[in-house]
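Peer 1: These are the structures, in structure tokens.
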Structure P
Amino acid sequence: MSKRIAILGDGGWGTTLAVLLSNKGYPVTLWGAFPDYAQTMAKTRLNPRFLPGVRLPEQIEITGEVKSAVQDKAVVVLAIPSQYTRKTLKKIAGCFSKKTIFLSVTKGIEIGSNKRISEVIRSELGAVKLAVLSGPTIASEVASGIPTTAVAASADKKIRKTIQEIFSTKTFRVYTNPDITGVELGGSIKNVIAIACGVSDGLGFGTNTKAAILTRGLAEISRLGKAMGAKPETFSGISGLGDLVTTCISTQSRNRSVGELIGKGKTLKEIYAHMQMVAEGVPTAKSAYALSLKYKIDMPIIREVYYLLYKNKSPRQAVKDLMTRKSKEE
């Protein structure tokens, strides 16, 4: 059991981590929510829908049975879209060992409860061993062996060191951080800021605008994080500024791409009709806006993205309202 790992979620990131860990020699089981697709992956050793061009090692066990996937595993990695995490956790309750470490690599906040994924895990599974892995980690780049950094966060030093040891490779460098709240918030809310940067791109604005969104967006994330008990310095690190910059500028960023299409006049319904992968910033915009109201934190960029997505506000009106707010100190 000490080396057996299950990864729940066969999206691009979950599959990438399965390949990374298998190449390190760990026995890996990869679970997908759709049994027929999982069976096809097992047969072809390819995941064309979410990680095209990457061959899956023969050693990876691929299954559509979630309960058997988590049995006798040292680590269970949750790479499931945030809005489906709770449903999946309910299915595996009681199927794992007390020694199992649950590692969330999901960058989102649950709608309704406004809980971070670690909080969702706790609410469904109780006092399990828990950690989070986050950072500027575009799946295709990690799968290609491009040098990448990430952060393993846990309140338990031994757990975060264990995750660091398991996941570190010559091209994937993992740091540790005790601030699980800050790491989760940075990784989740940056997706909403990335949508705003995409809107800027779609409207044809330039580097000045994107720099303003990045810096002021980081200030908004930091303000909320501080109110929720996170350490301010976390947001200037890999899981904060690092992840924010990557997601806001990368052409492979789903969240930035969604924003760009909105800036060009597309509706969310039209965009979703042609998307296979989840853009976590869309539901997180709703949760982040709700958290800003709960904690009474001024988050104008988050607010305008929420209005764009859920109140049909025009992108140009959103920009105008941001630029003509009352003057203030930085």
Structure Q
Amino acid sequence: MRAGLAGFARSGKTTLFNALTGLNRGHEAKLHLGAIKVPDSRLDKLSAMFKPKKTTPAEVLLADLPGPRAKGASLESESLQALREVDALCLVLCAFPAEAPPDPLRDLRDYDAELILSDLQVAEKRLHRLKQERNTGGEFQELQRLAKHLESGAPLRLLGFSDAEDQVLAHFGFLSRKPMLVVANVAEEDAAKPVDPALAEAARTLGAESIALSAEVEAEIAQLPPEEQPEYLSSLDLSEPARARFLRAVYALLHQISFFTVGDDEVRAWTIKRGDGAARAAGKIHSDLEKSFVRAEVMHYDDFLAAGNEHRARELGKLRLEGKDYAVHDGDILTVRAGRAK
């Protein structure tokens, strides 16, 4: 799962990238990559109970994407290609006093317009080719529908698509179809405030979600020893670093959930898409497990915690055997049983 921080120059996206990843990348206009370990109190509790040799949290790969070198400039080909390689766009908008008064509403509309324009160019190029080939079948008709929608100035994330349409359109890499999280980068004194209602509404009309945070505050938190962070957060009326809220928002945006595997060697969190079956989850652990999947022993974290141990959970009927099509739930603890790989 790869999330991309996008935005105009001086939006604070690289400052936020460094704060979230613990890296120290420069502000030059090029792609930066870093991993964020996903905080999860359930994993911490399981680790305390099992005392494994190793505890492994889930990770989100975060990309600091190159953007326009100045406000008003168009996205260059390098930026467009980098945008196509992420699963979700996290658009960082300057909402703090800087060299000029911030206008996050304008920046949101301008950036989304760049995505729409790029998609329209892709659609029109393909439509032109299909016309030359006298191919006016299903792909032509669908691209005409998309082009008409884009010409109205609306992003493709507002359109519904069937599974078949998804397969036909996947290779085009349309940018305005990607899930978008609008990140309002606010001043320190506004770090605990919700997103400005007008900006939140504008994001919703574009099919996007929104959160507010202060990249400056997150950078300061990242520099503090863990034992000093709660006091600093409390002084700002914050209950947790924005990292946790940011990651929850990204998970929700991409319909991701976590399941766990436990044991003396390792307690680990794994990420899958909501609705994925047990065999697909097993494949996250190892590809051979999906191929040779027989069944999974499943108990939910809450049931395990209430029971106190696996034996008691089994006695209470909270440990179940499930087949490959069982839809794994957020917080499930899985033990996969497999046969010989074919």
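What follows is calculated from the coordinates using simple rules that are stated; it is not laboratory data. Note that the structure is predicted; figures quoted are calculated from it, not measured. Cβ atoms are built from the backbone, for glycine too; each structure is taken alone.
Peer 1: With mean projected area of the Cα convex hull in nm², for residues 92-147 alone as the yardstick, tell me which of P, Q scores highest. Display every interim value, and only then the final one.
Peer 2: Working: P: 5.2; Q: 4.9.
By mean projected area of the Cα convex hull in nm², for residues 92-147 alone, the leading structure of P, Q is P.
Peer 1: Of the structures labelled P, Q, which one yields -12000 when helix-only ellipticity at 222 nm (-39500 (n - 2.57) for each DSSP H run of 4 or more, over all residues; to 500) is computed from its coordinates? Before the final figure, lay out the partial values.
Peer 2: Details: P: -15000; Q: -12000.
Derived from the structure labelled Q.
Peer 1: Moving to a separate point now. Of the structures labelled P, Q, one was used to calculate percent of Cα pairs over 28 Å apart, for residues 60-251 alone, giving 27. Name it. Write down the numbers at each step before the final one.
Peer 2: On the way: P: 27; Q: 34.
Of the options listed, only P reproduces it.
Peer 1: To which of P, Q does the computed value 0.40 (FRET efficiency 1/(1 + (r/R0)^6) of positions 100 and 268 (r between Cβ atoms, R0 = 35 Å, to 0.05)) belong?
Peer 2: Values: P: 0.40; Q: 0.15.
Traced to structure P.
Peer 1: Next question, about the same structure. On relative contact order in percent (Cα under 8 Å, 6 or more apart), which of the structures labelled P, Q is highest?
Peer 2: On the way: P: 15; Q: 18.
For this comparison of relative contact order in percent (Cα under 8 Å, 6 or more apart), the top structure is Q.
Peer 1: Which structure, out of P, Q, was Cα Rg over 2.2 N^0.38 Å derived from, given a value of 0.97? Mind showing how you got there, number by number?
Peer 2: Values: P: 0.97; Q: 1.12.
For Cα Rg over 2.2 N^0.38 Å, the value 0.97 is produced by structure P.
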